[in-house]
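So, here's a batch of structures to check.
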Structure 1
Amino acid sequence: MTRLRGPALRVVLLAAVGLGGCSSSPGAGKTELHVSAAMSLKEAFTDLEAGFEAEHPEVDVVFNFAGSQILAAQIVAGAPADVFASADRAQMERAATSGRMQPARVFARNRLVIVAPASDTAIQGPADLSRPGLRLVLAGEAVPVGAYAREALHRAGVRDAALANVVSNEENVRGVLTKVAGGEADAGVVYATNVTGELAGIVRTIAFAGADDVVPAYEIAALADSPQQTLAGAFVDRVAGPAGAAALGKRGFLPP
């Protein structure tokens, strides 16, 4: 069996976690609909793209996937966008301070899991994240999954000891997965929906016992200053409707 190392391994890991910003290129002569969405929504929203464009053949959906805190900051700074989908309410409220947001609605929920390299069976629950010497990687405090993780650690009674083990704070959930899958950390906290495909053989997931009431909730809204109000509203309706529920459910998201 050939073992990948260095740059070759990193290429495989980046492909597995699906890192990257925009998933579509503008179509010539089409109306562009700019959707800024949390990185954890990348696969589900990409699944929805073809159906929406089939219903609206004059439209090219252009995605901007990043951490919700980055997207909210872009909106506050005046960056063009037609729709914003956030992984938590805090970043949607931050975007709303711009005065640019229509009312938001919750369209999906998720759950947190601990991830560790597949070969490491020592970690069995959140208490193990406080072990001296363990290398823990989280998303940053302003990143929704990082905020959720810290609250879950608090509920599990291990917040201070676990945070003392943090060796890296990432900009989004994919950064956490990359560090754990690449062996740069012993454990991390991500969304359950992120551990799919090739990653399922690279990392293993552990239930986050003791924090069942920490339930990540996703919100979506059109921007009030979008030049494509009708299309933006239609995209929001699709995500929050039956087609969105099917695509999100297929990727492991929970109903709102």
Structure 2
Amino acid sequence: MEEKIEHIVSWLRNQVDQAGVKGLLVGVSGGIDSAVVANLIKRACPDQSLGVIMPCKSSPEDQTDAKQVIESCGIASVTFDLTRTHDVMYSTFKEELEGKDSYHEEDEQIIDANLRARLRMSTLYATAANFKYLVVGTDNAAEWYTGYFTKFGDGGVDLVPLLNLTKGEVREMATYLNVPESIINKQPSAGLWEGQTDENEMGTSYDMIDRHLKGEKVPEKDRAIIEEMHRRSEHKRNLPPSPDPL
């Protein structure tokens, strides 16, 4: 595990050098993936790394967990409460479309959730520009394969150091890095609405996705869900399409 960690840390340092920037930052949600990344960037750039906490209609427990991550790895941090920004932006959007009888209330939950993810991305990039840092993402192999991330939201980053690690491997790394047990054992959630969990939303478990990615046999129901998520999210993993030149 130490070799895996040092490999990623060395890679992060090389990315900083190649980009000609000063350091790295990550959005810290209070979940296991961002906790692992916070530890990794702290190792890579001990004096030039930053954890960014961005509550936005979030559960108070998530902010408490995020602060615990910051304290446990000793990384510098900053907090931006995006609640008011989100309220102004979403209410403006909603009022304008309602005035034209074009607002689709049945899609409100997902529109609202994705807007929050994209506000956080914008905040991370504004902060990165201020410090001359790169934005480090938290997506793991399971999330990348299934497309379980918001396009140009939490998927809008410069570097993705966990992309080749399954969720189970991220947990193993978290244990090795002494991430608090409460964070490791926390039910995965993007915190996008009350009661939301990753696995309930996906309809399968990270364990099943990990097994599928390793080529192991999983129940047909889970295999079908995973492959359908992969198919529908292909656009998230590719550059925007363009026509062939004449």
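Just so it is clear, none of the values below were taken in a lab; they were calculated from the coordinates. Since the model is a prediction, treat every value here as computed from it, not as a measurement. Cβ atoms are built from the backbone, for glycine too; each structure is taken alone.
-16500 is what came out when helix-only ellipticity at 222 nm (-39500 (n - 2.57) for each DSSP H run of 4 or more, over all residues; to 500) was calculated for one structure; which of 1, 2 is it? Before the final figure, lay out the partial values.
On the way: 1: -10500; 2: -16500.
Structure of origin is 2.
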Comparison of 1, 2 - label where mean count of other Cβ atoms within 10 Å over residues 157-164 is highest: 2
Label whose coordinates, when relative contact order in percent (Cα under 8 Å, 6 or more apart) is calculated, return 28 (choices 1, 2): 1
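Hey, FRET efficiency 1/(1 + (r/R0)^6) of positions 53 and 229 (r between Cβ atoms, R0 = 35 Å, to 0.05) derived from one of 1, 2 reads 1.00; which structure? Show your work: numbers first, answer last.
Working: 1: 1.00; 2: 0.75.
Checking each candidate, the match is 1.
Could you figure out which one of 1, 2 the value 18.1 for mean count of other Cβ atoms within 10 Å over residues 61-68 was computed from? Intermediate results must be reported in sequence, preceding the final value.
Working: 1: 23.9; 2: 18.1.
Only one of 1, 2 returns 18.1 for mean count of other Cβ atoms within 10 Å over residues 61-68, namely 2.
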